[in-house]
Structure I
């Protein structure tokens with residue numbers, strides 16, 4: 001059975017995630033407040049950050065950075081794209 005959330009990113013009611021997407025309190029907040037659509041937006045943004053900054057997800061420093069960006073993306077002022085980033089068509 002799916003649940004709906006009032007998505008903080010999209011500002012509308014939408015289908016919620018099927019499971020906690022991330023461990024801990026941040027994962028619980030995301031599960032309760034973020035839609036599947038907004039989560040997919042984050043995954044695309046996260047991939048761009050990993051590629052542009054050449055991050056390794058196994059490095060603790062990189063994981064901490066991505067967690068902070070996730071928090072900003074959903075609950076803060078938003079996660080910025082790198083200044084050098086150019087969108088390819």
Structure II
């Protein structure tokens with residue numbers, strides 16, 4: 001499902017214009033991104049938690065050349081489903 005399909009599905013359920021729903025989803029996405037950028041955990045009730053975690057730098061080896069190289073640290077988006085989601089998709 002892409003953004004356009006998602007907005008169409010929401011517009012029929014909320015009885016709003018698709019352009020208003022697209023604007024609303026863009027706003028939610030912006031708030032979502034700002035919350036994660038600030039280092040906070042984004043919790044959606046009955047769905048789960050989104051959190052940005054930092055992976056430390058590490059040494060890896062290329063299996064074909066046996067050359068070792070350093071992978072720099074990076075930020076990774078982590079999702080932990082809530083209890084309702086776990087129960088629904090057992």
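Just so it is clear, none of the values below were taken in a lab; they were calculated from the coordinates. The shown structure was predicted, so the numbers you read here are calculated from the model rather than taken from an experiment. Cβ atoms are built from the backbone, for glycine too; each structure is taken alone.
For helix-only ellipticity at 222 nm (-39500 (n - 2.57) for each DSSP H run of 4 or more, over all residues; to 500), the calculated result is -16000, so let me know which of I, II that is.
Matching structure: I.
Comparing mean count of other Cβ atoms within 10 Å over residues 32-39 across I, II, which is largest?
Going through I, II one by one, mean count of other Cβ atoms within 10 Å over residues 32-39 is largest in I.
Out of I, II, which structure matches 48 when percent of Cα pairs over 17 Å apart, for residues 24-63 alone is calculated?
Derived from the structure labelled II.
If you work out distance in nm of label points 7 Å out along Cα→Cβ at positions 8 and 40 for I, II, which one comes out largest?
II
Tell me which of I, II gives 13.6, 43 when you compute Rg and Dmax of the Cα atoms in Å.
Source structure for this number: I.
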